[in-house]
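Given below, in the form of structure tokens, are the structures.
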Structure 1
């Protein structure tokens, strides 16, 4: 097991996931303010879930004797249109899931980290399928009808 490589990989996820979680929290607040309480709650709750993964990754870094860093977040614009946000989020989710598969293959000699990433991958795939399903439903029933279900 290459602990340095594992720590670098986990730190990458700590940084990226912290940024993504914060965006989800703010997007959720924005959607709630627009009257889409169900959608807003989904993203606010998603923030909490993602931060739990950040904690697991940080704990594993510390277990391996590494140092957890807060590397800041890039500026990102919030997206006022819920459907456009789902499309934008999906554009991030798809390559993210692919990257997770690659990282898991590279860390297979560290069963503890592998198991953590495997559970995280399952969670991310669920989010990916939700976004894909939402866009398919919007296509079938129309944007306004879908938005009505998010109140």
Structure 2
């Protein structure tokens, strides 16, 4: 598909939820890998014994930025064999407009992404797509994260 066709299709879907990911278990190993990669080794994330005794959650919790960083994977942006849209050669993360961490993700929880198109416009021979990324926690009313993510789609 050409840029104009994809743009027209996306603009017709503004306001629609277009993607729901599979459930992802949030393990201590995942949290620890993120802590090691970022250097954010606060006890509430990496010390299960202390978190059990002192945390208001009774266990360790995922970093908010870990939850955010899962967007490309949960959204399906990282599989070269499955392009996001027909004809798209590159997807570049461009930034965010808004970000809120509205609930803690306890170790052992399962999360999944819900993505809704907020805007689609042509910008510099690409499509700038803005989506609301909402991270649901299984069996919780409030989501873990709500963000407006912007990406550029190049053909």
For structures 1, 2, which has the highest computed value of mean count of other Cβ atoms within 10 Å over residues 14-21? 1
Cα Rg over 2.2 N^0.38 Å, for residues 6-53 alone - highest-scoring structure of 1, 2: 2
Kindly point out which one of 1, 2 the value 2.0 was derived from, the read-out being distance in nm of label points 7 Å out along Cα→Cβ at positions 78 and 110. 2
Among the shown structures 1, 2, from which was the value 13.9 of mean count of other Cβ atoms within 10 Å over residues 46-53 calculated? 2
For distance in nm of label points 7 Å out along Cα→Cβ at positions 30 and 142, the calculated result is 2.6, so let me know which of 1, 2 that is. 1
Ranking 1, 2 by distance in nm of label points 7 Å out along Cα→Cβ at positions 38 and 62, the structure that comes out highest: 1
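Consider the structures 1, 2: one of them gives -28500 for helix-only ellipticity at 222 nm (-39500 (n - 2.57) for each DSSP H run of 4 or more, over all residues; to 500) as calculated from the coordinates. Say which. Walk me through the numbers before you get to the answer.
Values: 1: -28500; 2: -7000.
So the calculation was done on 1.
No value in this document is a laboratory result; all are computed from the given coordinates. Since this is a predicted model, take the numbers as computed values, not measurements. Cβ atoms are built from the backbone, for glycine too; each structure is taken alone.
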